[in-house]
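Next up, some structures in structure tokens.
Quick note: the coordinates plus some simple rules give every number you see, no bench work behind them. Note that this is a predicted model, so its numbers are computed, not measured. Cβ atoms are built from the backbone, for glycine too; each structure is taken alone.
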Structure P
Amino acid sequence: MAESVALTKAEISALLHALNDELAARHEHGEVHVVGGAVMCLAFDARESTRDVDATFKPAAAVRAAAARVGARAGKPENWLNDAVKAFVSTHGTFDTWLELPNLRVFLAQPQYVLAMKCMAMRLGAEFHDLNDVRYLIRYLNIESAADALDIVAQYFSAKDIPPKAQFAVEAMFAE
């Protein structure tokens with residue numbers, strides 16, 4: 001099992017700058033599309049830290065190898081930048097440019113897309129932040145009803161694929 005670590009906004013930024021330097025040293029360029037808890041830290045300051053940086057990236061092999069080297073030098077797990085989130089990625093995902101460096105471009109998922117992904121993942125339990133993140137995003141986006149929130153999810157994923165636990169959780173948030 002991967003080592004658990006808390007990465008702050010400053011640490012994530014430093015790791016991404018180091019990733020740029022690592023790519024530059026090998027004359028490579030990369031793109032990272034950040035989603036999940038890292039966006040909650042970087043874009044919204046909604047929480048102090050995240051366990052890892054969930055993202056998709058390209059070229060995948062080069063960025064993954066460079067990130068592992070950066071993590072090793074920084075004393076972080078080699079998978080601090082991790083693409084296991086691929087199962088929750090939508091072809092309709094929307095991103096904003098967050099950081100442009102000479103060898104690395106970093107994009108952050110837009111809030112509506114983060115909401116959709118958080119609902120699709122909807123991990124329950126004290127060790128997960130999905131419920132709190134969804135609550136935060138509902139407030140941030142000024143969403144007024146469960147139906148409106150679920151309509152946003154359906155813009156990115158098929159409505160029939162939205163997990164019942166996500167539907168119930170969102171409905172419960174508006175019943176509070």
Structure Q
Amino acid sequence: MAGQRLTDKTALEEQAGSGDLLMLVDVSDTTGSSAGTSKKTDFKYVIQTDKISLSNAEVQDLTHAGSPKTLVGALSGYMVTPLNVTILVTYASATESSNSSLYLGYDSSSNSQYWVSMGRFMNGITTSNTYILASESGSAAHNASILNKPFLMWSSAAFNGGWSCDVYITYAYTKVL
């Protein structure tokens with residue numbers, strides 16, 4: 001509403017999502033006033049958490065030759081900066097026995113370059129579980145640019161268990177100057 005003070009607006013009492021806008025004052029742009037210019041920005045440029053659900057069929061086809069899952073899409077001129085990934089796995093039936101590894105990173109064509117991995121993911125587990133993949137661990141250096149690249153999830157080989165999952169990824173888009 002025009003003329004309404006920001007402090008009089010209704011509060012957003014849930015997590016902001018991609019497409020939600022924030023108002024800010026760009027102090028480096030003095031075209032609006034000497035104190036700065038009011039602008040809007042999409043929340044995804046600050047910090048964003050998305051939920052991606054994978055069915056059992058999608059889980060079983062995560063191999064780099066199959067269908068790696070895009071967790072965060074590429075944005076021209078930016079790199080995806082992952083902060084945390086939490087995977088909530090729902091076990092249904094058929095115990096996982098593939099010994100496959102789960103990878104998160106920018107290039108699913110190789111299992112040697114990744115942000116984080118978990119070996120023998122869900123192997124032998126017969127209950128629902130939570131996995132928190134919070135940071136880079138044991139990964140090789142990326143030998144290619146991560147600029148304009150999506151952030152992906154893939155597996156070393158096909159999973160064969162009966163489970164699905166919800167992936168919560170917290171990230172920011174970082175402008176590469």
Structure R
Amino acid sequence: MSSNAINDIAPNYDARSIRLHWITAALVVALWCLGETVDWFPKGNIRIAARSLHILLGVALGSLLCVRLWWRLGADAIRLAPAGSAIVRALATLVHFALYALWLATAVLGLTNAWVRGDTLFNLITIPAFDPGNRALRGQVEDLHSLSANILIWFAGFHAAMGLAHHFVWKDGVLRRMLPARR
């Protein structure tokens with residue numbers, strides 16, 4: 001990267017984009033961790049609460065996807081100059097599209113999973129099962145949701161690793177653009 005690279009990159013994204021990015025990151029990690037451990041909870045109200053929290057956070061993440069897409073496509077979103085070579089920019093664009101696609105797929109499969117299995121939210125709201133006796137369908141949807149979530153977390157990890165590489169290896173200021181402003 002050229003010595004002028006830092007000068008070519010705008011200082012920061014806007015505060016809303018930064019907030020949306022980090023809330024998304026926190027929800028993805030929290031949902032993945034909860035999804036991986038929900039069956040460790042003892043059967044009964046504790047597991048129902050954990051699964052309910054997973055579902056509600058998943059709905060929040062799906063809603064956040066709509067907000068992020070609306071914001072990203074809107075005229076108010078700040079678009080910063082891309083960093084790196086053409087290959088790096090193309091790879092970054094590909095990873096971002098993959099993250100959005102995996103995010104959407106995981107959210108849709110999560111909702112489908114709650115519907116196919118039938119679930120309860122904190123023993124207050126019942127989601128009726130689509131086909132209660134169809135264990136094969138339930139297993140397939142659950143496996144696809146899990147696979148999609150695992151691929152999403154790997155892509156998110158790669159995205160984070162590249163942010164750290166920009167900061168510590170290439171020292172080009174790319175990561176600083178997405179960090180909250182210091183006061």
Report summary line: Computing helix-only ellipticity at 222 nm (-39500 (n - 2.57) for each DSSP H run of 4 or more, over all residues; to 500) for each of P, Q, R, the value -14500 comes from structure P
Query raised in the report: Upon calculation of distance in nm of label points 7 Å out along Cα→Cβ at positions 13 and 45 from the atomic coordinates, which of the structures P, Q, R produces 4.1?
Result: R
Query - Which entry (P, Q, R) yields the derived value 3.3 for distance in nm of label points 7 Å out along Cα→Cβ at positions 93 and 117 - result: Q
